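Read-outs throughout are calculated quantities, based only on the coordinates presented, and are distinct from any laboratory measurement. For clarity, every value in this text was computed on a predicted model and none was experimentally measured. Cβ atoms are built from the backbone, for glycine too; each structure is taken alone.
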Structure I
Amino acid sequence: MRPVTVQFLKNPDILHWRFDAWFLGEDEYGSWIAVPQGTKRWKGKESVRPTGEDAVFCAPDDGWWHLHYNGGATQFSHFVDIVTPPVWVSENRYEMIDLDLDVIVQHDGTVEIDDEDEFQIHQIKYGYTKEMILRAEAETERIVGELENRKEPFFEVADAWLSLVN
C-alpha cells in the first residue's frame, strides 16, 4: 500500500478536511483507500482526533460523490459526501470540492440527507456555479436511490475492500 492524501476543499481551494490514508487498489467503481483506525486527519489546518475505526473511501472514476464506509462501526455505516468528481493531482493525492450535501445510512437502514441548510448557505458564500448546484442535487437523489436499493459498490463491494484494512 502506498500513502495517499485525501483532501476535501471548499470552493474553489480552501482546505476543509485532509486525511493521510493508504491506497488499496482500483476496480470498476474507482479507487479504494484504506483509512485504518488512528488515521491522522485535519479540519482546515488544525489537526483533529485521529479516526476511531477502520474504514474505506471510494473515489469514483465518474461521479459527484465520495464514499466513507465503516461497516457500521459508528452510528452510521455509510457516509456519502456529494462532491465534485475526485481528481488525482499526483500519484499520492486526490482532492475534490465538498458541496455540503451528505447521504447517510443509519444502523437501521434509514437513508438520510444531511446538511441541506449548509448547501443553501454555501451556494452564495462559496459561489457554487449553476452546474455545481444542479449536479449536486441530481447526484444526491441518485445516491439515495442507490443506497435504498442496496446497489454496488456501497455494500458487498465496500465490505470486501474494508476486509483488507489492517
Structure II
Amino acid sequence: MIILETERLILRTLEMEDIDLVMSFWGDEEVMRYCGGAGSKERELRSLRYYINMYNERGFSPYLTILKGSGDILGVCGFNPPNNGYDAEILYHLAKKYWGMGYATEAAKACLEYAKNHLKIRRIGASIDPENTASQKILEKLGFQYVGMIWCEETHQDEPYFEMIF
C-alpha cells in the first residue's frame, strides 16, 4: 500500500515478498556498517514480519522507498518503534548507489510531515554512529537537534542522539 509520494519517490508498506529487495541494502555490509552489520536472509525475514506487524498495530513502520519512473528500490525510510522516551525513531537505509543524491533527506522529510499530520507522533528520536557524518548532516538538514550521547545496545557504543518535537 502506498503511504507517501514525493517529487521523485514512492514510499509503500513492506511485504514479506520484499525479502530479496531488502537484502540488496539490509544484506550489504557497507550499507549497514553503522547499524549493526549486514543481516542474513533469515534475520531480515524476521525484520519484515516485525515491521509488518508494527505497521498493523501502530500505523507506522519503515517504508520501502521506490524511485518514480524506473521503479528502482532505493531502500527504506520511516520509523522504528518508540525508544528512549520518544514516540518513534526515524530511520533510513539506502543502497549505496543512491547515496549522495538527496533521496534520504527527501524521503525522511516526507515521513516527518506524514507523522506530524497523520500519526500520533510528536517526539521523534534518532541515534547515529559517531563516524556516520553523512547521516548526521541529513538529521541537521531535517531540523533535528542534538541532545547528547546515548548507549546503543545494537552497536555497543555511545552514539550522538538527536530529537525533533512537533
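If helix-only ellipticity at 222 nm (-39500 (n - 2.57) for each DSSP H run of 4 or more, over all residues; to 500) computes to -10000, which of I, II did it come from?
Clearly, the read-out refers to II.
Quick check for you: by mean count of other Cβ atoms within 10 Å over residues 71-78, which of I, II is greatest?
When mean count of other Cβ atoms within 10 Å over residues 71-78 is computed for each of I, II, structure II gives the biggest number.
For distance in nm of label points 7 Å out along Cα→Cβ at positions 87 and 119, the calculated result is 0.9, so let me know which of I, II that is.
II
Taking distance in nm of label points 7 Å out along Cα→Cβ at positions 95 and 111 from the coordinates of each of I, II, which one would give 3.1?
Of the options listed, only I reproduces it.
Taking mean count of other Cβ atoms within 10 Å over residues 15-22 for each of I, II, which is largest?
Comparing I, II by mean count of other Cβ atoms within 10 Å over residues 15-22, the maximum is at I.
For which of I, II does distance in nm of label points 7 Å out along Cα→Cβ at positions 31 and 151, calculated from the coordinates, equal 3.1?
Traced to structure II.
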